[in-house]
1. Consider the structures I, II, III: one of them gives 5.2 for distance in nm of label points 7 Å out along Cα→Cβ at positions 96 and 216 as calculated from the coordinates. Say which.
2. To test your reading of the models, identify which of I, II, III gives 27 for relative contact order in percent (Cα under 8 Å, 6 or more apart) when calculated.
3. Kindly point out which one of I, II, III the value 0.70 was derived from, the read-out being FRET efficiency 1/(1 + (r/R0)^6) of positions 32 and 208 (r between Cβ atoms, R0 = 35 Å, to 0.05).
4. Kindly point out which one of I, II, III the value 24.8 was derived from, the read-out being mean count of other Cβ atoms within 10 Å over residues 112-119.
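Every number here is computed from the coordinates shown, using simple stated rules; none is lab data. Bear in mind the structure is a predicted one, so any value in this text is a computation, not a measurement. Cβ atoms are built from the backbone, for glycine too; each structure is taken alone.
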Structure I
Amino acid sequence: MSQSDTAAIHNFDDVQALASADMRAVDSLIRNRLASDVVLINQISEHIIGSGGKRLRPMLHLLAARACGYDGNQHVPLAALIEFIHTSTLLHDDVVDESDLRRGRETANALWGNAASVLVGDFLYSRSFQMMVELDNMRIMRILADTTNRIAEGEVLQLLNIGNADTSEQAYLDVIERKTAVLFSAATRLGAVLSGLPAEQEEAISQYGLDLGYAFQIADDVLDYVSDADTLGKNIGDDLAEGKPTLPVIHAIANSPPEQAASLRRAIESGGLDSLDNIVAAIRDSGAIEHARGRAEHYARSAKSALSDLPDSAARDALSLLADYSVNRSS
């Protein structure tokens, strides 16, 4: 890490500063391992990797490894391959969702087409598995293989829920567990695996990652109704336009007057945004925003409590702050 174990962690900038030296090594490795003699792979990979994201998942792994007492260097390639897995899912997601905007920029599929985006996503998946093999650790390979399989299940579950206005809160949580939370959990668990922590502590930091993933995604789904394209990097109402029944909509359907509930159901079933202002108003009037934020805050508190058995350190403080950041961010 770039600061001492006694460094004060007050905000997200402090977290980034703490991880900065390791993140520079990760960024360098990512660019090195992206290289291909197929020009289109380089173009698309650079477009999405260089899009200015926070690299939260690799940073989580780096911080978890340090919080668990790891002092080697295998956390750097692990963090890079975790980012490759995440990036490949973004490429595939944007094709499935027919998205044309991510992080305020045109998506790869909007620029190069669906076929190229899917195939480069496959390249990034396979590159990550090459890097796993190089680590020569069967436990790590099993965790990441199981994780990528669960992510694929999440994609299919979400597809089944598209346009389904009867999706329950539990069905929604099942999707975000697989689509988002399992990779957060793997990133943090692998920090404990590298450090050789006892099973109980490994499970605790894995639970931290899982709960953080829930908090992060629920908060992200709230932002779809309280933010705008300039802040969030995508268009307000995009989830609704894609027929995705996220938690604010699920709660609003169950807790709105019949006429408003019917309007919300039609929006999910048809993906229509003809009356977006009225729909957003219905979601806000129902208390759905407060309910979803409350659920996100619950998971954030649970994540923080899972860190209690780790020794005091700046890295542990950074992980704790990330739980708060996940629900208080604006983008």
Structure II
Amino acid sequence: MARVAVFSAGSWGTAMAKVFADAGNSVMVHARRDEVVDAINTRHENPRYFPGVRLPSGAQATTNTTFALSGAEYLVLSVPAQTLRDNLTDWGPYIRPGTVVVSLMKGIERDTGLRMSEVIHEVTGLPFERIAVLSGPNLAREVAGGQPAASVIACPDETAAAALQNVCRTPYFRPYTTTDVVGCELGGATKNVIALAVGLATGLGLGDNARALLITRGLAETARLGAAMGADPLTFSGLAGAGDLITTCSSPLSRNRTFGEHLGEGMTVDEAERATSQTAEGVKSCRAILHLAQEYGTEMPITRVVAAVIDGTITVKDAAEALMSRTAKPDKYGV
């Protein structure tokens, strides 16, 4: 049994806290609001995100950072990607020697273009061998409900990845391991942008053919950037690539797809943000991903169009035309 600290008590953090607790670990969830802590500790529930879903008794909560991290062997981070740096600046001094930090975030930092593991390394000084990434087709509500799911744990240290795999394996949650941190993080970040595009198409009333086009070509442009950044191409055909992309683009539970649908139906970015209510990471990361593509000399037409829509430089209707006006090319994976 391991001691696991989960920061914080949002939907994905709560779902993974349940996974770790169901796997037999002692879990301490760090929440900002007293009422959330009280609900988890007394009613074993996070009513804000999963009303009626009972959390195991092994999952407790606190607002105290020092207490949450006391004795923690694993620190699981589930905060909006763009707030990670500021949060870690506050939390970093309390991370004990030997703790493995696990990133659940799927985004790219806007101002720096850094992946989340790179932000963790830069802020805390931890070696990359103590930083792991968990990514895959994991809708928080389904995981919290105990429905079957699988994910990928990426870490340069294979031993650390295998240890974490054992700590979060349950009858309904199956983790795999890899050393390809770049591929897992890139797949997780870019799939949110492609899901925005699929949502846009859906909101405009376009059909399954258009959605299939965006998903498959979105995977191709993700693989192009991944290859340029040194990722393993096979990662993008697995759970952290195609699996995560298909789920996020297909499910009505997806925040990013829902956000895109709101835009396609005529909402402004601000209106869509209020209607979605939770963070849609693709909105914040699309421009940073596009900058990475430019830095590495790769073409990402879907990402470019989504970023232009979010920036307000083109309309949603113009976006559909822009996506279909590309020069015809051979149909080859990664082209």
Structure III
Amino acid sequence: MNRCKRVLVFLLCMGLGASAQAFPDHPVHIVVGFAPGGADISARLVAQKLSVLWEQPVIIDNRAGAAGNIGAALVAKAAPDGYTILLLVNSYTINTTVYRNLTWDLLRDFAPIGSYASTPMVVLVNDQLPAKTFAEFVAYAKANPGKINYGSAGSGTTTHLAGEMFDMRSGIQMTHVPYKGSGPSVVALLSNEVQLSFGSMAAFDGLIKQGRVRPLAVTTATRFPGLPDVPTVAENGMPGFDVNVWYGLLAPAKTPPAIIKKLSDDLAKVMADPDLALKLRATGLEPTYLDSQKTAELLKQDVARWREVINKLKFSID
């Protein structure tokens, strides 16, 4: 009997291995839980390279809403076969702690494939605002309490919580205006619907280069090479302020390990392409590949970090 069981296990493993080798044999969908024009920029670049490698279409499927939660819920319930995967933005590490009624859990319902890029957030103002520097903005906002609206990619996102941390540390009273992704928040800043945004370089890089928005500071601990003359928030009297945005890919939790390994290995292959690195850097992203295991560790660390911050803020969303 034991021998039969061993044979069955062997045959099952052989079958999974063969399945992974044949993967993918039809189109793969990368679900992006945000509106076009923001987080999906990097996903489209990665998808193009994977499509060439696999000789199969890799389709970006934008499912915006609820700070990315609609897209995450869809993938959590998808068939665990590797054909429906989720663009991981680290704002999901906030969502899984801040939302009370989620139908999914980041650490329970997903299998990390890998992470591939990171970027600082930038504190940006509309060019109609008189403030030319970070210090001038703080002085202006304190002199005009309640008159500054700041935009984010949605309630509970990294861009939102960075604003809450900024409010708490600076003593400024700003009004938060959430949007369904980075793209709409970009439009809002340009139209002066909001006067300030905490945005990723990927979403605002082109507008910064065109001079249509004004970067006042970056949110990481050190200056960003792409904006060497822009100081950090920490340099402006808020030591320890360090928030970045990073991107990766997730599959449903029960996806076979052989498929996860194939996806992770193939992500590593395309990330080794100098052309992709060049294109990512052109959008304000720094290529930073981590495999499945290291991404899982990063997720756990980030969830713990944001849970501590959220508990201090006493913030939650129903």
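1. Only one of I, II, III returns 5.2 for distance in nm of label points 7 Å out along Cα→Cβ at positions 96 and 216, namely II.
2. III
3. I
4. Only one of I, II, III returns 24.8 for mean count of other Cβ atoms within 10 Å over residues 112-119, namely III.
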